[in-house]
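Following this line, the structures themselves.
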Structure I
Amino acid sequence: MPGPVKTEGIVLRSMRYGEADRILHLYTPQLGRIGAIAKGVRRARSRFGGRLEPFFRLQLDLHEGRGELLTVTGAQTIEAYSHLRCDARAIDAAARACDAVGRLFETGEPHPNVFNLLCRRLLLLDAGAADASPHVAGRAGALVFRLKLMLAAGLAPQLGACVCCGEHEDLVGYSGASGGVVCGACWSIYDRSVSFALDPDAYSFMTEALGQPLAEAPDAPERALGQVERAISETLEHHANVRLMPAA
């Protein structure tokens with residue numbers, strides 16, 4: 001029923017609307033992705049200040065009316081991630097992380113683990129910017145984050161055995177259409193228009209990324225990271241009809 005709503009939320013995107021308002025795309029632990037309007041927020045004396053900008057983690061007071069957009073009636077900052085806002089590379093990485101969440105989890109279905117994962121990614125980017133650690137905002141960290149999002153969405157690639165025959169050894173190819181790795185015997189007869197060769201470094205990166213905390217992004221050569229990104233992209237495009245921005 002329409003009425004007041006209280007929730008945490010991260011601002012995924014903020015857009016100007018009219019003379020003084022903003023439309024917000026928010027990701028919340030209980031309500032999934034929602035849209036809200038912040039009226040008068042762009043006026044000089046707005047009580048919201050600058051806290052309704054992307055990447056802020058907020059405690060929100062909202063009002064649900066008859067329209068699709070909720071109305072922001074109050075907002076308190078939980079975490080501003082202030083360090084990443086001073087680092088261009090961290091800002092870009094944060095924007096890509098928020099975009100990935102918004103595209104892959106675009107409904108009101110709650111996924112608290114996705115909300116927590118995004119909070120963790122922003123916290124790591126903030127800490128990396130504070131310590132001048134550029135690798136945190138690099139391609140490897142972004143790909144680990146995306147693999148964990150796929151796991152949360154039930155779209156994690158099958159890596160333990162060949163998607164065709166179940167073989168556990170000699171896993172040398174990947175098929176986005178089939179959603180996983182292909183063994184050498186099957187690879188020799190597999191349709192190459194829907195598959196590609198997968199280096200051992202790329203395979204190891206994906207298995208380690210899915211089994212380790214977000215902060216422990218494994219290292220891999222650029223060639224392997226390119227294959228990992230292709231595996232993620234082709235799997236999501238085929239099974240979720242989602243196309244993400246480049247990882248970095």
Structure II
Amino acid sequence: MRNIRLEIEYDGTNYCGWQIQRHNVPGSQGHQAKSIQEIVENTLHKILQEDVKLIGSSRTDAGVHARAQVVNFKSNSRIPLNKLHESLNSLLPEDIAVVRATNAPMDFHSRFSAKSKVYQYLILNSKHRSVFFRQRACFCRYPLDLRLMRKEAKVLLGTHDFSAFCASAGRSKNQVKTVETITFSKQGDLITITIKANGFLYNMVRNIIGTLIDIGRGRLPRNSLKRILLSRDRRLAGPTASARGLTLIKVNF
């Protein structure tokens with residue numbers, strides 16, 4: 001028995017997210033919507049000729065991308081890792097690829113062994129939309145005050161109850177998370193916001209970004225982010241930003 005660890009990157013545009021789930025989508029007729037987990041598990045079954053259950057480090061939502069989704073699974077197969085790696089990439093669709101395959105300790109768990117995760121959000125702040133970034137960035141035609149957004153975001157650093165930024169459907173018993181860093185950068189019309197935390201609530205990053213965008217364009221007053229955070233009330237925060245701008249960058253163990 002081996003515990004195999006995979007590092008996977010994917011463009012989430014055409015998928016319902018990482019995790020296998022049922023969606024009420026037009027034409028689905030109750031069938032399972034296509035997920036990255038399902039695609040990779042089915043491909044592994046073809047190669048290994050055994051049932052595989054993948055454990056993912058992060059349950060990315062529909063349309064969200066990943067540069068380093070870490071997963072693990074137990075297998076009795078003796079296939080060499082380099083052969084497994086090559087076989088996976090030859091059979092997986094073009095928008096999913098295995099970056100690395102390694103043997104992990106038997107007690108390694110992609111979710112519970114993770115110490116922190118890094119997400120990156122891309123905003124195209126321009127008067128005109130872009131064909132090339134239509135699935136990789138959130139388009140915002142209104143001028144954004146990046147300096148103000150950076151200043152307001154500082155209140156999120158540290159350990160807080162992030163209930164105000166959690167979608168109601170994802171309510172868990174523990175709403176307390178620790179945000180280690182939030183960085184902003186701009187190159188041309190592209191704004192990149194990177195957030196590192198010990199964990200994230202459902203839609204937490206996208207709700208934070210949506211609130212920051214509202215602050216940056218003047219729809220919310222100065223110092224509002226602190227008030228929203230302390231309120232623990234999702235209704236006071238901004239809208240959920242588009243999934244297409246979000247990418248899982250790294251998982252630290």
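Coordinate-derived values only; no laboratory data. All figures in this text were calculated on a predicted structure; none of them were measured in a lab. Cβ atoms are built from the backbone, for glycine too; each structure is taken alone.
Starting from the value -11000: which structure in I, II was helix-only ellipticity at 222 nm (-39500 (n - 2.57) for each DSSP H run of 4 or more, over all residues; to 500) calculated from? The partial results should precede the final answer.
Working: I: -11000; II: -6500.
It was calculated from structure I.
By the measure distance in nm of label points 7 Å out along Cα→Cβ at positions 82 and 122, tell me the structure among I, II with the highest figure. Before the final figure, lay out the partial values.
On the way: I: 1.6; II: 3.3.
The maximum falls on structure II.
Looking at structures I, II, which one was relative contact order in percent (Cα under 8 Å, 6 or more apart) calculated from, given that it came out as 16? Kindly include the intermediate steps, with their values, before the conclusion.
Values: I: 16; II: 23.
The value was obtained from structure I.
Given a value of 130 for volume of the Cα convex hull per residue in Å³, calculated from one of I, II, which structure does it belong to? Walk me through the intermediate numbers first.
Details: I: 130; II: 142.
Of the structures listed, the value fits I.
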Value 1.7, calculated as distance in nm of label points 7 Å out along Cα→Cβ at positions 138 and 226, assigned to which of I, II
I
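Please compute distance in nm of label points 7 Å out along Cα→Cβ at positions 10 and 162 for structures I, II and give me the label with the greatest value.
Working: I: 3.9; II: 2.2.
For this comparison of distance in nm of label points 7 Å out along Cα→Cβ at positions 10 and 162, the top structure is I.
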From which structure (I, II) was FRET efficiency 1/(1 + (r/R0)^6) of positions 2 and 90 (r between Cβ atoms, R0 = 41 Å, to 0.05) calculated, if the value obtained is 1.00?
II
